[in-house]
1. Can you say which of P, Q returns -20500 when helix-only ellipticity at 222 nm (-39500 (n - 2.57) for each DSSP H run of 4 or more, over all residues; to 500) is computed?
2. Identify the structure, out of P, Q, from whose coordinates relative contact order in percent (Cα under 8 Å, 6 or more apart) was calculated to give 22.
3. Determine which structure produced the value 169 for volume of the Cα convex hull per residue in Å³, calculated from the coordinates; the candidates are P, Q.
4. Suppose Cα Rg over 2.2 N^0.38 Å, for residues 44-83 alone works out to 1.77; of P, Q, which structure was it derived from?
5. Which one of P, Q has mean count of other Cβ atoms within 10 Å over residues 28-35, as calculated from the coordinates, equal to 14.2?
Structure P
Amino acid sequence: MQVKWTELIQLDESGVDRIKEVSGVYRISHYHQTDKKYYVHYVGQAENLKERLSQHLPGNETNSECNGFLDNYQCYFRACAISTQAGRDGAEVALYENYKPECVERIPDVDAIEINFE
């Protein structure tokens, strides 16, 4: 499945406000100053991307590992719209398998689907 990812957007209120209220998957990364690279630490899916991403903002995040990244790094996200639940489940597993994020608490029990990551 070819998906259209957003650009890399800063994880803050103005960044989340740029996202539409659509179903899809997303990944959250942090920028590491030492080696000047981005590392994905969380992947997820939602029926409403805007609402779900707002739950990851500082002060709203309930995942303690994700809070550690929010406290210590500038965080960013990329998202793409996927309308079906089966598509979101398979794409989320593909993201998990590709990035091996540290903060994910659960992933769907389905096979990954083939998606583009850029």
Structure Q
Amino acid sequence: MAKIKTEAEYEALMQRIEELLLVTDDSTPVTDKNMIELDMLVDLVEEYELEHYPIGTPSLVEAMKLRMYEMNLTQERLAQMLGLSQSRVSDYLTGKTEPTLKVARAISKELNIDSSIVLGV
């Protein structure tokens, strides 16, 4: 199978994907030539992106900040939810300290963050 070799090829394929997205939708048959081409190009781009733009596991700080944003939480409200002081929450959000196992469990539960992220594994 073909492989994207350069950033220019990647950009050209991304542009073609955008064009194909305009002429296909969920009701387009999988046997349609545009849908077949789209499927093939998406596979090529995905392989290239996995190699050149990998997405790593988020840190606990990143996950907490994202979840706070999603839940519209302030540090004060998060501190109340976790039964901690605001300064302790601040220490966690700046990466100055890591939570104890008990606090890690509470973070995982209250913010619905996967335990592997909270524990850094």
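1. That value comes from structure Q.
2. Q
3. Q
4. Label of the source structure: Q.
5. P
Where a number appears in this text, it was derived from the coordinates with a stated rule and is not lab data. For clarity, every value in this text was computed on a predicted model and none was experimentally measured. Cβ atoms are built from the backbone, for glycine too; each structure is taken alone.
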